[in-house]
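Novice: Below: a set of structures, written as structure tokens.
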Structure P
Amino acid sequence: MVKKQRSSMKKKVLFIDRDGTLVIEPPVDYQLDSFEKLEFYPKVFRNLHFIRTRLDFELVMVTNQDGLGTASFPEDTFWPVHNLMLKSFAGEGITFDDICIDRSFPEDNAPTRKPRTGMLTRYIHNEEYDLAGSFVIGDRATDVELAKNLGCRAILLQPATSILKDTELENVCALATTDWDRIAEFLFAGERIAEVRRTTKETDIHVRINLDGNGTCDISTGLGFFDHMLEQIGKHGGIDLTIRVKGDLYVDEHHTIEDTAIALGECIYQALGSKRGIERYGYCLPMDDCLCQVALDFGGRPWLVWDASFRREKIGEMPTEMFLHFFKSLSDSARMNLNIRAEGENEHHKIEGIFKALARSLKMAIRRDIYHYEVPSSKGSL
């Protein structure tokens, strides 16, 4: 096993919530006060052990325990379960550098209660710590607010950031997920986000991609059907995708479609980075009367095999002759091998099936495994 290396650099910290993050929060009274209620969050042991042994983060537990020590939450019901939890983590090689417990009620407005920072003053304005490179991990908006108050970023244990809507906290949240595998991957291998701006005399294109997103799309090319197809890539690939295009549609659709493919392919290529740990290969997809196959290889050698014919001149505002051109430009700029075949009667279903199959192929090929974090090639590079 490769062990983490200590350095003279500033220390980074994971400020980790307890209930709803390390253990499942009891749904009725929100008090973990009996052994019967103790249930660990799925996959937390394996991934915290990975983080503890492979990464240079201090682990600090930060938890609000409403009224601890009062009649509503006696200490003799709290500590036995809490200590068993700590013992279970220690048995898996996971220890905490600090444990901060606030006992106040919400109405007390105590300076020590999350999202306030009174329990964490030793980390604030301390030259030993890199708070900008640190994270708060928790399941509530108050955890994200704590991150903001500390000057670090947050990892939210929710399927999306909807609980942060209409707040100023969304920009603080670096990741929203309910999967500890994703948290460990994110902390170990980093973000896979890229942004490309391509400006020519014919088009002005902005593309932003997050390969580890949730399928959030913001797409506007001026061609409605093209927007619909590009959205399939984001939605079915689990990729956050922003594409904004201003093209010379008064001439025709050619430059808009071709240049979008070039910019999107370059964005994918940049976001993949070193390609360490990715699956590399990826998919076959039926859609009603159609069968569409997109086989993909991020091997660094662009090549397109296209076996799909269309009888209609246009679908929506998009010329069918541009389908081949789009995928050829995408293959070239992303440095990927694409093999595309489609059969069926309905022309709309056929091309939509191709885009959806591409999305699923991408989703498969970009999947990372941090436990086998190697370049997927016998050559040692891609």
Structure Q
Amino acid sequence: MSSIDPVDLTAKLVRCPSVTPADGGAQEVLFDLLTEAGFDCAWADRGGIKNLFARWGNKGNTRSFGFNGHTDVVPIGNEADWTMPPFGAEIKDGIMYGRGTTDMKSGVAAFTAAAIDFVRDTPPDGSIVLAITGDEEAEGIDGTRALLDYMQEAGERMDVCLVGEPTCPNKMGEMIKIGRRGSLNAHFRVIGKQGHAAYPHRANNPMPAMMRLMDQLASHQLDEGTDHFDPSTLTIVTVDTGNPATNVIPAETRATVNIRFNDKHSGASLTTWLEEQAAAIRDSFGVQVELKVKISGESFITPPGELSDLVSKAVQAETGVTPELSTSGGTSDARFMKHHCPVVEFGLVGQSMHEVDENVEVAQIHQLKSIYTRILKDYFA
């Protein structure tokens, strides 16, 4: 087998329309390639989602390096807004366009190519594991968690894991993620009594109660940050009443807030605080307040140390850039991998992810493969 071109592999994956939960053939492309390269491959499908597990080397080896990534992508939106075919993987002036070029089929292609070439050229004393899911952009219920369940049942393991999500804001090599903030959504429903706008004393308008609640939540400073995390944030993302009539006091109104929280909090502690705020509004305004909280993930940190040093040195060697160790941004599947082994994230520049005309510099894909290859060489040295 000749050297794997990560750009060509990225293009093959981008041409698979794998909008969650569809796979579009993307995982089959990887399965066939990895099987031909001597990896033991297995499916960890669940809930209609395709998940690929691949291992080179014996299951019981003393050292096992893991990669994690996803082949599913977000919807393209209005196709007429795209100037390039969203699943065409066309290259123009050194830039490849298409959904998933940045997030994160290029990352999957780069670590797959690096792993295949590495075990062919310099077979390591140990194992390399690839855990690739088709459910990261949606709920993630049947994605990496299903892969981890499979690994536990099959006696598979990673000693360390690198998630190949795009981590660099502007310049290749400038950022490694060593943790992520937690995330929760809180859905409020305030119920009063409907009435005529000219006779407010006969009704119980839920709107002032909701406005007071939203103002109090948005005005509250959750914390000032911690050693490795920025301050937690609370954002009002929607207020919905659905009342087209200007002479009617509505019976109820709804609102949702999103909280991105650091390691000073947990989903449970924030839920308790939200319940207390809702109860105070209920008592002050004489309304009913319903609250439903969905916790997407808890905050986590892989303290700076052996793994982050390994990745940092490889990034510096290949790019000349000293990466910042960061916990910024949204959530990722690293929040699941952290339960299995130490995990960090490194990938290319993510400026265009989820956008119309999503794109990636072709040179960055080659560079990312080189970085991943150096990480493997240094880990197994």
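All of the numbers you see were taken from the coordinates with simple rules; none came from a lab. Please read all numbers here as calculations on a predicted model, not as lab measurements. Cβ atoms are built from the backbone, for glycine too; each structure is taken alone.
Novice: Output the label of whichever structure in P, Q has the greatest value of distance in nm of label points 7 Å out along Cα→Cβ at positions 240 and 272.
Specialist: When distance in nm of label points 7 Å out along Cα→Cβ at positions 240 and 272 is calculated for P, Q, structure Q comes out on top.
Novice: Of structures P, Q, which gives 19, 39, 33, 9 when P(r) over Cα pairs in 10 Å bins from 0, in percent, for residues 96-151 alone is computed from the coordinates?
Specialist: Q
Novice: Out of P, Q, which one gives 4.7 for distance in nm of label points 7 Å out along Cα→Cβ at positions 128 and 224 as computed from the coordinates?
Specialist: It must be structure Q, since only it matches.
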